[in-house]
Structure 1
Amino acid sequence: MTETPHHHGYLNRKDDYLRRLRRIEGQARGLQRMVEEDKYCIDILTQISAITKALQSVGLGLLEEHLSHCVVDAAAAGGQDADVKLKEATDAIARLVRS
């Protein structure tokens, strides 16, 4: 089965997401340094919390983009694709809630 090209909903904000992910990557490297340098446990936990919140923010933004673009477009077209996109979104929401 050949997939047709698809414009992902987040492409308009791709640069923003990449900037945010690079910042999170830097925070994770800083976290590694903190552990290597035997920093205080609470300080490390505070940084873990900040990274987690930042990742959740990116995830929620991507979910919003998916719902407003991919799911809405599929629902408008109807058929099995609408069911698939809705199931994907539901599963993604469940994963985010569990994390």
Structure 2
Amino acid sequence: MADDDYVYDEASGEWRPAADIAAEAASGGAVRDSAGTPLENGDQVVVIKDLKVKGSSTVIKQGTVIRAIRLTDDPAEVDCRHDGMRGLVLRTEFLRKR
């Protein structure tokens, strides 16, 4: 594989260098927060934007700490619990590791 090879990434819809794709595959596609920090099960995260909860009139305010997250099959989402709401799924783009 030459340094100037590009591969079409269906997830992002962009042409990316083959070396970048290979490096991601080697790292296992780690789940990352909005700042690029790897997340693991049980981590604490902070919400960086006010989020409306679908199916409820509740709003999760910016700066709220979410404890004990659980990773899902989708690297862009984490499962968590907040104020008794079970099964709450948050996008990693709105979270920052504490």
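No value in this document is a laboratory result; all are computed from the given coordinates. For clarity, every value in this text was computed on a predicted model and none was experimentally measured. Cβ atoms are built from the backbone, for glycine too; each structure is taken alone.
If mean count of other Cβ atoms within 10 Å over residues 10-17 computes to 9.8, which of 1, 2 did it come from? Label of the source structure: 2. When mean count of other Cβ atoms within 10 Å over residues 42-49 is computed across structures 1, 2, the figure 12.0 traces back to 1.
Which one of 1, 2 has helix-only ellipticity at 222 nm (-39500 (n - 2.57) for each DSSP H run of 4 or more, over all residues; to 500), as calculated from the coordinates, equal to -25000? Attributed to the structure labelled 1. When relative contact order in percent (Cα under 8 Å, 6 or more apart) is calculated for each of structures 1, 2, structure 1 gives the greatest result. From 1, 2, which structure was Rg/Rh (Cα atoms, Kirkwood Rh) = 1.13 calculated on? The value was obtained from structure 1. Quick one: FRET efficiency 1/(1 + (r/R0)^6) of positions 50 and 74 (r between Cβ atoms, R0 = 35 Å, to 0.05) came out at 0.95 when computed from one of 1, 2, so which one is it? It traces back to 2.
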